[in-house]
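Take a look at these structures.
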Structure 1
Amino acid sequence: MTISTVAILSPGDMGHAVGQRLRENELEVITCLAGRSERTRALSEQAGIQDVATLEELVERADLVMSLTVSAAVPGLCREVAGALRATGADTLFAEGNAIAPQLTRELEPVITEAGGRFVDVSIIGGPPRPGYSPHFYTSGAHAAEFEQLGQFGLDVRRLEGDVGQASGIKMCYAAMTKGSWALYSELLLAAELMGLTEPLLAEFQSGQAAVLQRMERTIPTVPPRSRRWVSEMEEIQATFAHLGMTPHLFQGVADMYRFIGSTPLGDEFPESRDRERTFTETIRQLAGYVNAGEQVENRGE
């Protein structure tokens with residue numbers, strides 16, 4: 001099937017930028033904003049994405065529906081789309097493009113196919129599209145060739161051999177490295193701050209780990225606005241590794257770290273509205289101020 005109309009569910013940080021890129025490359029891009037936040041509505045309008053009234057109208061008009069939401073919302077959204085497919089009889093390609101475990105992706109495939117749709121596994125590695133840049137869109141499964149058409153419309157699409165689950169799997173491994181590292185950096189820096197060791201530790205990093213320190217300085221201030229939605233993504237990585245017979249505990253801790261960061265006032269910010277004057281060291285200092293040392297001791301049973 002030739003793709004001419006793409007639906008984005010939902011046009012948040014990643015979704016609105018993907019929609020804008022496709023629209024700029026002359027595809028029609030639609031969404032359904034019923035029940036969505038004012039921020040999502042503003043991002044969608046900024047990207048020039050057309051709002052339609054219902055999911056039923058959306059699946060009837062779209063050749064491709066791209067699910068781009070937070071990991072925790074994926075099963076519910078998938079069921080909603082399946083309901084719209086049943087109600088309309090639409091033969092729509094559904095791209096599951098979220099950070100979820102491969103086994104969950106495989107569980108969701110029949111939810112869509114039994115409702116009459118077609119299913120393709122997609123994962124996104126990298127930040128939202130911007131001028132001169134596209135993240136990598138990995139795709140796998142029987143309908144991957146259809147999704148590859150988006151490579152003609154400004155996206156960097158990379159097909160993986162194998163069935164549904166392969167694209168999800170590469171995302172889990174990659175995010176384990178990047179977001180796992182940022183959680184580790186955050187925790188060790190908070191520990192140093194609480195012990196009064198920030199200055200000598202950073203000096204030691206500058207001496208022996210300068211490249212790592214540069215990554216910390218660049219990344220840590222951007223973490224709090226994204227930490228809440230990363231909790232469920234880390235839980236999906238935990239489930240992925242447990243399913244493979246490996247320990248789930250490492251990423252349980254990573255999820256806990258992002259849960260803590262997201263619980264602070266810094267977690268109330270959004271990427272586009274965060275305090276860009278707040279430095280790396282000030283970010284750590286403020287986060288350390290919210291660590292309840294008494295509770296930490298109690299939780300260790302000491």
Structure 2
Amino acid sequence: MKRREFIVTAGAGAATIATGTTTAASAKQSGAFKLKYAPHFGMFKNLGGDDAIDQLKFAADEGFTAWEDNGMAGRSAAEQQRIAKAMDELGMKMGVFVAHAEWREPIYARGGAETRKYLQDQMRRAIEVAKRVNATWCTIVPGPYDKRLEWNYQTANVIDCFKAMAEICEPAGLIMVLEPLNPYRDHPGMFLTKIPQAYQICKAVNSPSCKILDDLYHQQVTEGNLIPNIDHAYDEIAYFQVGDNPGRNEPGTGEINYRNVFGHIHEKGFTGVVGMEHGNSRPGKDGARAVINAYRHADSF
């Protein structure tokens with residue numbers, strides 16, 4: 001399997017993503033999935049054990065070739081490096097980590113020079129994490145909307161913030177992925193809620209470091225129309241996350257036909273990561289095995 005490494009060019013201050021070689025561990029894998037589904041820590045602990053590295057090894061043995069960890073930035077540098085070393089040896093691709101998620105104040109919607117500087121500093125810290133764990137993508141949640149400011153001004157301010165953040169990310173090769181969240185069930189009051197809205201922002205920012213994270217669970221709740229929206233926004237989508245609806249558990253526990261959706265993005269040539277950002281519908285070892293079986297079925301397109 002090929003992997004891409006995060007390399008910072010000394011002196012020039014620029015970075016590129018380089019292609020590595022196939023590892024012995026990944027070459028030995030059997031039953032790998034067609035897409036790069038990425039579990040997270042805790043999902044398979046009842047089968048793989050409590051230690052993070054043991055969970056990675058278990059997932060790799062089951063054919064998973066990617067991993068994601070929303071909380072990676074909160075881990076110590078030593079733990080980040082330990083995880084990255086294991087993933088490299090296993091031939092696993094690092095998915096997203098959360099670089100900045102604003103939940104309380106509409107700082108993106110209000111904008112301003114102080115906010116732009118703050119967000120640029122956040123991205124500088126994210127780049128350091130990305131270098132340690134060989135990450136290409138980081139998640140951004142641009143916070144609540146402002147109830148006292150006209151919507152189009154807010155959109156312009158959000159675009160301005162992302163342009164400032166992209167100035168930091170582009171030289172480092174780090175891609176921010178903007179995540180629209182459903183406003184009805186999980187995250188009321190957020191500014192970014194729909195794929196067309198995220199598409200508009202990414203087009204306006206016009207940067208390779210500003211793309212869309214299409215979380216299909218959230219979008220099923222918010223707007224449905226999953227495959228047409230994938231097609232309309234595909235040139236700006238860099239990452240997918242999944243979870244069935246209702247329940248936000250593994251594919252097959254709700255209403256989404258993930259076998260069709262996965263087959264569709266595979267046909268479009270998607271080679272990125274599909275994050276498994278959902279829970280297990282059942283507890284214990286049986287629940288963890290049910291998740292794996294669900295992905296085997298959904299991947300059999």
Structure 3
Amino acid sequence: MDWLNYHHLRYFWTVAKEGGLRQAAARLHVSQPSISAQIRELEEALGERLFRRQGRSNVLTDAGQIALRYADEIFNLGRELTNAIKQSPSSEAIRLHVGVADAVPKLVTHEILKPVFEMSQKVHVICREGKAADLIAHLAAHRLDIVLGDEPAPSSQQGRVFNHLLGESGVTFCAEASLARSLRRGFPKSLHRAPALLPAETTAFRRSLEKWFQVVGVQPRGVADFEDAALTKVVAAEGKGFVAIPTIVVKEATERYGLEIIGSTDRCRDQVYAITAERRISHPAVTLITEGARHLFAG
């Protein structure tokens with residue numbers, strides 16, 4: 001494995017930030033030839049020129065621009081590491097890497113993340129969306145701080161990640177105004193053979209819905225399955241079918257997409273889990289998310 005000399009990288013980073021060798025030498029309290037020599041060694045290690053002459057100045061090459069972006073990230077993380085170990089406050093924004101499983105509705109995710117953007121401490125949120133299994137693998141490798149999912153991590157991940165049930169919500173069925181009016185009377189029997197826009201078959205929410213359909217004795221006519229809950233609501237707004245929405249966000253959903261309520265049930269539940277790499281949650285933003293979400297679902 002090739003190892004990067006971070007001492008050389010810091011010299012390069014300082015020259016790029018300060019705008020020249022003379023300014024960097026003054027800041028680092030070393031000679032200009034010493035800086036030049038160490039940047040040349042870095043270029044040899046990387047196999048690319050990082051600076052090129054333009055008139056009397058040195059400007060970054062394309063490779064230099066890439067190196068500078070990575071150097072910014074590396075030294076920002078270094079400061080965060082120092083502050084985290086010392087438990088000292090930092091003027092730099094703390095980073096929160098969040099994985100959101102496809103099955104978690106966007107409006108629910110938005111409500112859960114809201115408190116993070118209201119923290120007194122600056123937070124830089126990096127959101128990644130995808131399949132739960134892929135996100136959990138990144139979490140176990142400590143590339144994510146938290147994963148929001150609609151079901152707990154599988155037992156095969158036990159000992160590597162930990163599940164925290166944030167809460168569960170009843171379900172409200174909605175549709176475009178004219179369809180909602182026709183289905184409102186006789187709910188829930190009115191849903192039998194009615195056009196339905198359903199969550200993907202692989203989701204826990206879909207399984208919960210199908211179990212409830214069996215209990216109440218209805219069999220909706222599936223028009224389409226969606227992994228993206230937001231897209232489901234857009235299609236529902238065009239009158240293509242009814243949609244199931246977690247009750248905790250139904251007010252925002254109906255206002256945003258112009259849908260109307262058909263009926264609700266608490267016998268069908270949509271759950272949200274926080275999955276972390278540690279049993280004890282120590283990241284301040286993750287703590288805020290879990291506590292705030294439990295209040296959200298309780299309320």
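We did not get these values from a lab; they are worked out from the coordinates using the rules stated. These numbers were taken from a predicted model, which means no experiment stands behind them. Cβ atoms are built from the backbone, for glycine too; each structure is taken alone.
Looking at percent of Cα pairs over 35 Å apart over structures 1, 2, 3, structure 3 comes out largest.
Could you figure out which one of 1, 2, 3 the value 20.1 for mean count of other Cβ atoms within 10 Å over residues 173-180 was computed from? Working through the options, I get structure 3.
Please state which of the structures 1, 2, 3 yields 62, 36, 20 when Cα extents along the principal axes in Å, for residues 77-212 alone is computed from it. Before the final figure, lay out each step's value.
Details: 1: 64, 31, 26; 2: 51, 33, 25; 3: 62, 36, 20.
The read-out comes from structure 3.
For the set 1, 2, 3, ranking by Rg/Rh (Cα atoms, Kirkwood Rh), for residues 205-268 alone places 1 highest.
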